[in-house]
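Dropping the structures in below, format is structure tokens.
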Structure P
């Protein structure tokens, strides 16, 4: 990249990072789940509902990432390779979420896989739509915040571990991902810098960043609402998690 291109990319990333920070702040401000964690009031049932929904959307991440790769040849070989390599690396990560949920004390024979909550379905469907249509670069907006999320959520993860007295082996999804995603985050930035050539490219990435993170916030809110039903013994889909009381 020329000096001018480096300067332009830096200014573009500054705008993107400002938007990312604002999106996380908005999510934290309105999230009852976040507030419950921060106040040390989370229990195993709430954490388990969150892990179940994490399993649900993570199950599809490798698939929709690969779907982008099918359409990425016109963008460039490096981006095509990134899509398929990243999809391979994400394959199977959903099982870590199930492992962590079972480690809370849920008997394996009691485990059920209910359908995802509606807000989780909306996030999954949006990522498939983004991956299958429009600018193939725009899914990088999702990856941009997802791969760097530990910069924002690590204090929450630490608080969950402290409150529930969990060992690292009971938080494999978050702890393993935090190490893996350091490299992934840098790869995502490189793909954006190399391949986003127009104002529209950068706008598309920014739009997906904002929208997908907002949908994640909606999922978190619905997780909390489902927990409230579970706590009142009124949950039709997650009643099996009542064994964690």
Structure Q
């Protein structure tokens, strides 16, 4: 069997991906599918860290648009990521994958606090680590969390699994039928052209730390493994 291209990865899942077709909440069948795919990586010996968004439960941006204080709205979003992380942890543990959730906001009755050296040790012991509660600070997205944690744990790549698109396009393919998919991009291209891959803070952080990003669809079963094996799926974004 071919060896994986990457040995330590950060898998970035949007909250919407866990909602599936229902569009909100947590869809158990989707969580089970994601868990099965993570188990495949685990059995290949890949060290897997996961960052999950919370948009299927709450979006801080929506709250601020409703007139809420932005910081309060963002903290609510961080709590939503914890709910998603616990659901994913439970699903993984049920199929025999040892998993730890680490939160950026202290809630010891629920999960471990985020400690970089402990997270790395868990990975070395072949435990899946799920990073919850974003960076612990308002005004930062879970995209930025993924970039920050990838840099901190020396991940070789960020795997950005999307539920509504299979890569990076010149325009929104649902609106512009002439939109074409990029096979490869630089972070400078992403920033210069304002492509909706990840927010500018996350893109800059990845560029500065030379962390490649693979954007692909999670809707096709087995795509996470294909991305780790280095197959040409989706779009890859590289340094400068």
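Please state which of the structures P, Q yields 4.6 when distance in nm of label points 7 Å out along Cα→Cβ at positions 80 and 112 is computed from it.
P
Which one of P, Q has mean count of other Cβ atoms within 10 Å over residues 64-71, as calculated from the coordinates, equal to 19.8?
Attributed to the structure labelled P.
If helix-only ellipticity at 222 nm (-39500 (n - 2.57) for each DSSP H run of 4 or more, over all residues; to 500) is calculated from each of P, Q, which structure is the one that comes out at -12000?
Q
One of P, Q was used to compute distance in nm of label points 7 Å out along Cα→Cβ at positions 176 and 216, and the result was 1.9. Which label is that?
Considering all the candidates, the number was obtained from P.
Given a value of 1.2 for distance in nm of label points 7 Å out along Cα→Cβ at positions 24 and 192, point me to the structure among P, Q it was derived from.
Comparing all candidates, it corresponds to P.
Among the shown structures P, Q, from which was the value 6.1 of mean projected area of the Cα convex hull in nm², for residues 32-103 alone calculated?
The value was obtained from structure P.
Where is relative contact order in percent (Cα under 8 Å, 6 or more apart) largest, in which of P, Q?
Once relative contact order in percent (Cα under 8 Å, 6 or more apart) is worked out for each structure, P has the highest.
Given a value of 0.99 for Rg/Rh (Cα atoms, Kirkwood Rh), point me to the structure among P, Q it was derived from.
P
Among P, Q, considering only FRET efficiency 1/(1 + (r/R0)^6) of positions 56 and 120 (r between Cβ atoms, R0 = 30 Å, to 0.05), which has the greatest calculated value?
Top value of FRET efficiency 1/(1 + (r/R0)^6) of positions 56 and 120 (r between Cβ atoms, R0 = 30 Å, to 0.05) goes to structure P.
Identify the structure, out of P, Q, from whose coordinates distance in nm of label points 7 Å out along Cα→Cβ at positions 48 and 224 was calculated to give 0.4.
Of the options listed, only Q reproduces it.
Here, each number is a calculation from the coordinates, and none is a lab measurement. Because the structure is predicted, anything quoted here is derived from the model rather than measured. Cβ atoms are built from the backbone, for glycine too; each structure is taken alone.
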